[in-house]
Structures are given as C-alpha cells and as structure tokens.
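Values quoted throughout were computed directly from the atomic coordinates according to the rules given, and no laboratory measurement underlies them. The structure presented is a predicted model; accordingly, all values stated were derived computationally and were not measured. Cβ atoms are built from the backbone, for glycine too; each structure is taken alone.
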Structure P
Amino acid sequence: MSVAVVLPWRAGDPARTRNHGHVRAYLRDHLPRALHLDADSPHAAFSRAAARNHGIRHAADLGADIVVLCDADTLPDPDALHAAVEGAADGRLHLPHTWYRGLDAQGTADYLNGAPLAACGTELTMTGSTGGVLVIRPDAWTLAGGMDERFTGWGCEDTAFLAAADTLLGHSVRHPAQLVHLWHPKDDAPGPGRDANYALLARYRAAEGDVPTMRALVTERAHA
C-alpha cells in the first residue's frame, strides 16, 4: 500500500513556517516510507480547500493508495495515525483523533524547545474536531466531491467535507487519540467572506444524511 502525506501549505508567517518544519519532520519520523508532499493552488489568497484538492490529485497521480492530509500546524498521535492509514482502505474518511488540544504560545515554544507535551500550556481543548488530519483514499475523496473551493479563508471547509463524506461514503471513523495544535497568530477576521462560509456550511448541514441533496450540492460547484 502506497501512502502519501500531504500538507496544505503556503509560506508566509514565521510562526507557521516554524510549525510546518516541525510537523513535516514529525510525520517523516512516523511514516518514513510515505511520500511527503506540500500542496498549494494558484489562488491569490491561500485556499485550504483548493490546496487539499490539489494535493489529493497530485498524490493520486504519483500512485498513492491512501492520503494523509495534515494541517501544517497539527501533530496526530502516531498509533491513531497508523490505525487510520490501515483503516482507510475501507473507502471511508478516517480521523486519527477524538480530542483536540491547542497549545498556547508559550506552550508551543516550550514543546518545540524539548519540554514534555504534558507539561506544555494549553489554550483550548475540545472533542469532535472536524479538521486537522484527514486520512482517505483518493477515489473516496473524489466520490465525496472533494473540498468545496467556494469556502475562502480559514474555516468551515473541513466541517462541510465531513458532512459530505458521512453522507456519500458512510459514517466516518474516528480513532481515539489526542490531536495537538501548535500555536500561531490567527487569521480569521470577521467579514463578508466568513459570513458566506457560514451560509454555505449551513447548506451542507441541512443536506447531511440526504444522499440526493448532498450529491446535488456537491455537483453544483462545477457551475458556481
């Protein structure tokens, strides 16, 4: 089984660049036989949805059977990651986490300087996170419609994709483990783009569980 690890990525903020380097090295350590790729799109503003779609296509063109899409600021649990990679052969979306832990700025600095993770400061914890790390077959990604590139900026595209995957592929599989997010400055200012994201996400939530409606929503992107 050929595995590709794809990080949606565009250089810019120094903290994000620092995190990217650490996450890339971490994933190489835990999936040493995988193909490791960064992915971006031609959009003027960075699009996580488009970068992920591009990364999946590139990985498929290179012969990957399974793709790990990992945000460039996120560290999955190694055991859960391997379980998700093995499990994703079933054609469903697999998420190697049930609990999200976001380190604060000092906690991230301490961790990157070698402090034990358990001792590092945390600014947010929650269950049910929908993003961070997604593990899936390329053909299953396509069957679920890929990510909707009408989502701009940061947020909502991963929640919408989970709704589409649950509806069109069968219920996604979560592997119990912690997911760690490394701190960086936020880029989620309110505005028309965010309002449009929420409106589009509401349509995905309304279509969840309804295969014909979800399929129509996914298909309409080609005409948007």
Structure Q
Amino acid sequence: MSTLLVIKAQPAINHISNSMAICDRFVTAYQEAHPDDIVLQHDLYAEGDIEIDSSNFQTWAKLSEGVKYSDLSSDEQILVSRQQLLQEEFIKADKYVFANPMYNLFLPARLKSYLDIVCVSTKTSKATTKGPAGILKDKMAVHIQSAGGTYQNSDNPNMQALDMGTQYLRIILNQMGVTDIKGIYNEGNSKLDEAAMLQNRQQSMDEAAQLAERF
C-alpha cells in the first residue's frame, strides 16, 4: 500500500480551473486503479498562509536555545505543529502530485512557500563533499500545470527555458532525492476559444487518467 500526496495551488476562482480539473481527474483515476492506497490532499490556498516569516525564525530560535514545546505560546505551538505535520507527511509519502497554474513564468507563491517548509536539511537532503544529496529515494512525482502560453510543449528550447517554475520544482525535488518526475502541461489556452480550450483540457484530463493508472 502506497501513500499519494496531492498538493493543489490554485486560489478560488469563479470558473473551472484547468489545472485543478486535470488534477481531480488524475486523483479519481488513481483511486480507481489503486483502491487500497492512501490519498492525502492539501488545497494550499484554502488552508491558509504557510509563508516563512519572522514568527517562524523567532520560534525556531527559541527551540534551538532549549525552550520546550510546552513553553511556547499557543500560536507558536500551532505554527510548529502544522509545519511538522506537513514535513512528516511529505517525507512519508511515496508519490506526489503538484497541480498549479503558471504565474508569471513561475509557481504560485503558496506552492513555493510549501516547498520551503517541507524541504529541510538533514530530513530531505544531506551535505556531502559533492554537494547536497537527496534522502527521499524511490519516490515518484507528477507536475500538472496549466498556462496561457506554450512552454513545455513547445519545440522552441527558448520557450521551454522560460518556464522557470517547472525547472525549479524539478531541481528542488531532485535535491531531495525525487528524480522520477512526470509532467502534464495544459498549455496555449490564451489563444483558444472556449470550445477549443475545453477540448484541450479534455485531452490533458485523458492523459492524466492514463498516467494515473500506471503511476
């Protein structure tokens, strides 16, 4: 039995989100193909901010100085507990799904913040003479991303290089030891009318369902 961890990064909108619709199709197909597996999901924009700020550093400093968890304020305890839960879930998971729209050639801010929380030195990577070495071995990931332009599906390497979010996600996962990464990229939507966009979305949903069966 495996654990699939699904991370959604899409603020609530008044219309169907391409990336979320594709992600939901993946999860449904995965559950049908792997009924005994555990599926955990986080909607980062619905669950509240997880940005690393001064509160984090002040709390971490207290703990490093020997302050007991029980002596922290209630807000500090909640902060630490939530971060530890996210980190433990991430480390224990066998497979990951990251779903997001492209924002200005990058990932949504809250997905970046989530990665800042779960990527922890000594827990997800270790220092070696050749640089950081990932600890999270034998895991798989899928990145589902929608975009108005065409980047990953472009034959132009210059356009592919502009997708800095995908590059970053792959690099940070590699650093943690996750090297088996698949991608479903629903792109070119800004140039499509409604009917063509629906067809484009359906093609990506079909691709997601096929990948989920063997994931």
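Descriptive notes on the structure:
- Given 1.52 for Cα Rg over 2.2 N^0.38 Å, for residues 55-110 alone, calculated: source structure among P, Q: Q
- Origin of the derived value 25 (percent of Cα pairs over 28 Å apart; candidates P, Q): P
- When mean count of other Cβ atoms within 10 Å over residues 47-54 is calculated for each of structures P, Q, structure P gives the greatest result.
- Mean count of other Cβ atoms within 10 Å over residues 95-102 from the coordinates reads 21.1; which among P, Q: P
- Value 27, calculated as relative contact order in percent (Cα under 8 Å, 6 or more apart), assigned to which of P, Q: Q
- Origin of the value -12500, where helix-only ellipticity at 222 nm (-39500 (n - 2.57) for each DSSP H run of 4 or more, over all residues; to 500) was derived from one of P, Q: P
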